[in-house]
Every structure is written in structure tokens, then in C-alpha cells.
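Each reported figure results from applying straightforward, stated rules to the coordinates on display, with no laboratory input. Bear in mind that the values here come from a model prediction, so they are computed numbers and not experimental data. Cβ atoms are built from the backbone, for glycine too; each structure is taken alone.
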Structure P
């Protein structure tokens with residue numbers, strides 16, 4: 001694959017992606033989409049075949065949004081809610097899939113307040129990072145046992161990386177009750193790049209290492225491939241999937257008084 005240029009709602013984007021089964025797993029349960037205005041990764045779980053079924057359902061629902069001319073943030077939540085329902089229906093038809101689930105994380109171009117915004121979302125421990133002015137910063141917060149332990153001050157970030165509960169998520173799609181979807185909505189800034197990844201990347205590479213690779217590759221496809229290769233070379237204990245989105249231009253980029261601070265909104269189950 002090669003980097004693809006995309007025109008969306010006044011934004012000129014370049015998009016690249018890569019995925020690898022890794023060195024240990026016998027099949028890839030990750031899935032991704034870069035279609036329409038949504039760029040996302042889903043990391044399936046649940047054993048033989050079931051994990052990849054769950055992640056494929058999420059990607060199918062998010063790809064369905066590509067048929068819409070304009071997206072709003074509620075469309076993303078609705079797509080994930082529908083994915084959760086479809087996973088449950090699949091399990092009901094195929095009992096051998098019991099226990100399957102998936103994370104979901106990504107970035108969408110949406111309309112908010114009459115203008116174009118980013119909507120970053122996640123359920124589970126797949127991540128979205130923002131790279132701007134040479135610095136990599138996480139936007140999402142992991143829904144995981146170790147994240148809760150770190151936030152409570154019981155373990156350090158370094159201890160979390162090797163903690164026995166590091167792969168245990170506290171939210172995932174496929175739950176009987178639809179989990180809350182975290183959303184961050186903020187205006188675009190020319191020159192920023194976003195990295196969406198399954199935990200097969202950050203499970204092998206620290207944030208400093210990830211940032212160094214992103215800084216070394218302006219081309220999104222080259223960056224995605226280099227990140228996946230680095231994670232596999234570092235151990236490849238899990239499937240690794242990466243999507244990179246670069247914002248090159250916006251039609252109203254003469255407006256210099258844009259608030260670029262991400263604002264977090266937590267959306268609960270649809271009613």
C-alpha cells in the first residue's frame with residue numbers, strides 16, 4: 001500500500017496504515033479502517049477465530065459511516081453501539097464465539113458547532129496519539145486494570161509495562177451492557193499527525209521510541225510500516241496494527257485563533 005491523500009470537509013489529509021500478525025500469534029485478530037471520514041483500529045479478543053470476528057464487525061459498522069456526507073460525533077457512538085449489538089447477536093447464533101470482544105479506537109472528521117472538528121474516540125486499550133511540534137502525546141486513556149492501578153498511585157508507569165494484568169481491559173465491545181465511549185472533540189491544526197494503534201505497538205515500544213519513529217518519517221505509510229516493523233523486531237508478542245493520519249492543509253488555515261486543546265466528552269450507553 002501507499003500513502004493516500006484525502007480531501008474531507010476542507011481538510012487535506014495523508015493517510016497510511018500497516019498491520020502484522022507478530023512473532024507469536026498464529027492469526028491476526030486486529031482490523032482497521034481508513035475509509036470515509038473515520039480512521040480506526042479494532043483489536044479483537046476471545047480465542048480462535050472469535051476475536052477477528054468481533055473486530056471485523058466494528059470495522060464494518062464504522063465503514064458504514066463513509067456513506068454519509070457529514071458526520072457528527074453521535075454518529076460514531078451510534079456505530080459503536082450497533083457494533084456491540086451485532087457482536088452479541090453473532091454470539092447468540094454461534095455459541096462457540098462466547099467471550100469474544102474487541103477494543104475500538106480512532107479519529108473521525110465531524111461537524112461540531114458548524115465547523116470541522118476531530119472526534120477522537122476509544123473503548124478499551126487501543127490508543128490514539130497526537131504528534132505536533134515534534135512531540136508525541138497520548139489523547140486517549142486506556143481502559144485497563146494497569147491504567148487504574150497507575151492512576152491510583154499503586155504502581156508506576158514502568159511497573160505497568162510488565163505487570164501481569166497489563167493485557168486485561170476494563171471496557172470492550174461485546175459486553176452485555178454497552179460500555180461508555182470516550183470522546184475528545186477539538187479543532188484541527190495544520191501540521192499535526194495522529195497515530196492510532198493496537199496495544200501490540202505500545203506493548204513493545206515506549207512512547208519515546210514511538211515518537212522517534214514518527215519524527216523520522218513524514219510519509220504516513222512509511223511511518224506506519226516502520227512502527228509495525230519496530231514492534232515486531234522488539235518481540236512481536238501480539239498482533240500490531242497502526243494507522244497514521246497527517247493534516248497538511250485546511251481551507252480556513254488563515255484563522256490563527258483556533259483553540260487546539262482537546263476537550264474530553266464521555267458518552268455512556270445509548271438509550
Structure Q
């Protein structure tokens with residue numbers, strides 16, 4: 001079963017697994033585009049093609065929640081109060097005004113004020129999380145236990161955000177607080193592949209969604225997977241409007257897709273098993 005609004009898509013399954021796609025959207029309201037420096041910059045930090053990379057989720061019976069709105073309009077994976085998720089480190093806001101690289105998104109004097117931010121929060125953030133919370137609770141009540149999986153990607157090198165090159169697979173568990181250890185171990189084992197590097201709770205430990213929903217004692221286990229784009233795209237050394245994003249090539253993405261299928265299967269198996277009990 002699927003429910004689709006003009007910006008919010010919910011595809012409902014019966015497995016105890018919810019996959020959230022908060023940053024794959026590229027839609028920009030027509031009233032906003034004249035205020036932006038460029039539409040390319042506004043879409044630069046999109047989690048490109050991630051929903052296509054995870055196309056197997058429907059076969060696995062998972063529920064998906066996705067917004068078509070660009071994260072430049074509002075980032076539904078940020079603390080709605082405006083508190084930084086990574087104090088002392090560069091990060092984008094609930095309604096970003098800069099790209100990951102520090103480039104201005106808005107023309108001079110056109111950035112959203114507090115009233116506009118509140119309006120966007122009511123229009124997009126709150127309905128997104130109302131839908132996500134409803135699906136998580138529906139499956140928790142039905143199955144007794146549920147895994148919420150946050151699907152993300154980012155360029156492999158973003159010097160303003162992190163040093164060097166990001167591992168291919170970056171699992172975030174809010175330093176062990178958002179899920180049971182057994183789930184983290186199962187995902188780590190599923191990620192083992194000589195072609196891909198991995199880390200748990202490295203630079204990315206999980207965004208607001210992982211931290212907000214993860215409640216192992218209530219049998220809601222939340223994780224974030226941040227993928228380095230080079231694992232499935234021909235990632236350029238320096239992105240520009242002529243080369244970013246590159247086209248999605250299913251053959252190029254197949255190896256990483258196979259790993260992600262194992263990861264999601266591990267999440268579903270964990271939720272179905274007694275090993276998921278909080279302890």
C-alpha cells in the first residue's frame with residue numbers, strides 16, 4: 001500500500017522495518033528559486049539516487065517514508081529547536097543557508113527569517129515526522145519490535161565537515177544509545193566486504209531522527225547509514241554543474257547494493273528475533 005502527497009511519499013509494508021529517506025528530494029518551491037544563488041547549489045548536497053540504491057526495500061516488505069522536498073527548504077533530520085547535532089563542528093541548520101562546502105545558498109538579504117523557518121517546520125517537518133512516528137508505532141504494535149533505518153549518502157571528501165576520505169559505509173548508533181548491541185553487530189557483519197571500508201559511530205553517529213526515535217527499551221531500534229558516494233557513483237574530485245551529479249548506473253552500484261540488501265535483511269531478521277530484546 002502506498003500513500004503519496006505532492007511532497008511526501010509513504011509506501012507501507014508489513015515487515016518490522018521502516019526506511020527513511022530524508023534527503024533524496026530535489027523539489028524547490030517556485031516562490032523560493034528567485035531568492036537562491038542557484039538551483040544547482042541548492043541541490044548540491046542531495047543524497048543522490050539513494051532511493052534507487054535501496055530499491056530492494058519493497059521486496060523485503062519494508063515501509064518507506066520519503067520527502068521530495070530539497071533539504072535546502074528544510075532538513076527533516078535536524079533538531080527542530082535549532083540545536084547543533086555536532087557541537088563545535090561545522091554543520092547545516094534546520095533551514096540551511098550554506099552548502100556543506102560553506103557556499104551561500106541565498107542571495108543577499110533573502111535567507112529565511114525565524115517566522116519563515118517556523119512556517120516551513122509546520123508545513124514540512126512536522127507532517128514528515130508525524131508520518132514516520134505513525135509507521136514506527138504501527139509496526140511496533142503489530143510486531144513487538146521495529147527497526148528504523150535512516151538511509152543517507154554524502155560525497156567522500158568534504159573538508160569543511162571531516163578530514164580525509166570517508167569510509168564507504170558509516171553506521172551510526174548514537175554511540176550505542178539508539179539500538180541494541182546485537183543489531184549493531186549484525187549490521188557490521190553484513191557490511192563485511194573487501195571492496196568497502198566501514199566504521200561505526202565515526203564522524204557520523206546519527207542525526208536527529210536516529211537520536212529521537214531510538215529507544216531500545218521500547219523495542220524501537222534506530223540506526224543511520226551514511227554512504228560515501230564513491231561506493232556507487234563515479235564521484236568527481238571537484239563537483240561542478242557539469243559533473244555533479246553523475247548519472248546513476250545500476251551496474252556500477254550493484255556491488256554496494258548487494259551489501260545493503262544484506263544489511264536490511266539483517267535489520268529485519270533482528271526485529272523478528274528474540275535477540276532484539278533490550279538489555
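For relative contact order in percent (Cα under 8 Å, 6 or more apart), which of P, Q scores largest?
Looking at the calculated values, the largest one is P.
Name the one structure among P, Q that distance in nm of label points 7 Å out along Cα→Cβ at positions 156 and 252 of 1.2 was derived from. If you can, show how the numbers build up before the last one.
Numbers: P: 4.6; Q: 1.2.
Label of the source structure: Q.
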